[in-house]
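Structures follow.
Since every read-out is calculated from the coordinates, none of them should be taken as a lab result. All figures in this text were calculated on a predicted structure; none of them were measured in a lab. Cβ atoms are built from the backbone, for glycine too; each structure is taken alone.
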Structure 1
Amino acid sequence: MKKNLLISAKLTILMITLCSLLYPLLIAGIGKASPGKGKGKTVSINGKVVGYENIGQKFTSEKYFWGRPSAVDYNAAGSAGTNKGPSNPDYLQIVKDRIDSFLVHHPGIKKEEIPADLVTASGSGLDPHISPAAALIQVNRVAKARNLPEEKLRTLVEQQVEKTILGPAVINVLKLNIAVDNLK
């Protein structure tokens, strides 16, 4: 019994050292060696940081493309989903409200045409990407708000598509909106 307690105590000390000291130091070191030095990849315009490349932001103006809704209002300190299932009445009401709001700003579009990523939040609540379909469905609104030809915006959207290795193609909403601001 004494032998087993000694082995258990040694193993406990080893695991505490590995999991509480060495592993966090290793991860912090990897973060410091990565782009952004572990603080995220910032996006700057004229030397001023306007956002983070991998964290979604709220865009509500008619002249900008909108990203995915966020269950945490884009607060990176509290990343989380809603934890409500697809049959939860509260969740269904939230999605219905998002659909209704979208339709108000996009007359002529049918409810069935709205891509799911424009009315449902991601698991983290911080997804900076939307599908190309979600961007294209907003072209008419943004073109009217900026007095731009729709075809010019469609071309810009297509240029912003990022192909992924395993998943579907996506568009970073912040980068798209910066590109729209830079249109002459």
Structure 2
Amino acid sequence: MPENNDAKSRKFMQLFLMSQRRIYGYVMTLVPNVSDADDIVQETASVMWTKFSEYEPGTDFTAWAIAIARYKVFGYLRSQKTRRKIFTEKTMRVIEQVEAKEDRRHSIRQDALEQCLRKLSHTERRILSIRYEQGATLKSLAVRLGLDINTLYSRLSKIHLMLLNCVKRVMVEP
């Protein structure tokens, strides 16, 4: 049983860390006080962990997390009634709509990038994997691949440019 809990903990942390910046950004758009925003993100993470069994794998984890954060933000804003109101309900809805639109655009860009990565050669994907997933420095990667560092730098630049152009093309396609 502990292995299942360990696997659940690892999966939760992986998903949470990938979406933490966007959750924090969402909260900061509605709660300008950094300390309060930090507290809300922590409370959100706590609720997410307790409700993680309700999360449906394969669905948008970040959207699920932001939905939880939204309730925490609303609770915070209701508790601040004695203070000056920061946003009206209408303004908050507009901010949420903008955030949702950004979420969709980010998702589309992510899908386009994944599609373009699949078009790269095995060697190009391996170079990117070692550099970014494994965190290798340019120097260590050059040594590992037996390349001159300038050659590697030039190759990475070409790969980045190919990906950028591919993502732009894919995002324009209907």
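Some values worked out for this structure:
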{"read-out": "Read-out log10 I(q)/I(0) by the Debye sum over Cα atoms at q = 0.18, 0.19, 0.20 Å⁻¹, for residues 28-75 alone, computed value -0.54, -0.59, -0.64, structure in 1, 2", "value": "2"}
{"read-out": "Of the structures 1, 2, the one that 2.6 was derived from, the read-out being distance in nm of label points 7 Å out along Cα→Cβ at positions 12 and 92", "value": "2"}
{"read-out": "Test item: helix-only ellipticity at 222 nm (-39500 (n - 2.57) for each DSSP H run of 4 or more, over all residues; to 500) calculated as -26500, pick one of 1, 2", "value": "2"}
{"read-out": "Which of 1, 2 yields 53 [percent of Cα pairs over 25 Å apart, calculated]", "value": "2"}
{"read-out": "FRET efficiency 1/(1 + (r/R0)^6) of positions 68 and 148 (r between Cβ atoms, R0 = 25 Å, to 0.05) - structure with the largest value, from 1, 2", "value": "1"}
